[in-house]
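Next come the structures, one after another.
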Structure P
Amino acid sequence: MMNLQIAKWGNSLAVRIPVEYVRQIGVKEGDLLEAHLGTDGALNLRPVQWSRKAFVAELIQVNQDVPMGASVMEQLREEARY
């Protein structure tokens, strides 16, 4: 059990997670946490589980947003000097 202090961060409030807890739950900067409020007022945080469906959807979106160009290997072969 550890007491954590709430601090102002811009217009929001923030809590720093001690490194011991960070190591135990296996998160790093930029990771997402799920927050749940318990019926007793407890705030529970847990790492968001990686979703294969969400990852595939993101790949499809990126593929649509970034048009495929000419093959780099094809361009190198055309410009190659033997």
Structure Q
Amino acid sequence: MPVKKIAISVPEDVARQVDEAAAARGVTRSRFITDVLRTAARARTDAEITRRLDELFADETVTREQRETARDYQQAAPKDGTQW
């Protein structure tokens, strides 16, 4: 995977905490920071998806349709002990 080097400035105590956390996990500083940034970016994406879903399901029509579909699937499910 291609990489891009960047330079950032952080307070010394933060750099020390990053180095300690990386060492505790047995990874390099770069790997640790990459993992943290990836997690933060994913959380932002997940939060946006959640916001959009919340917005969608705020619509009573959509909510009602989803409940009806779920009920229909539940009724179509095999009874206990029955294989499909």
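So here's what we get for this one:
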{"read-out": "Read-out distance in nm of label points 7 Å out along Cα→Cβ at positions 43 and 67, computed value 4.7, structure in P, Q", "value": "P"}
{"read-out": "Origin of the derived value -24500 (helix-only ellipticity at 222 nm (-39500 (n - 2.57) for each DSSP H run of 4 or more, over all residues; to 500); candidates P, Q)", "value": "Q"}
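Throughout, read-outs are computed from the coordinates displayed, never taken from laboratory work. Note that the coordinates shown come from a computational prediction; the quantities given were computed from them, not determined experimentally. Cβ atoms are built from the backbone, for glycine too; each structure is taken alone.
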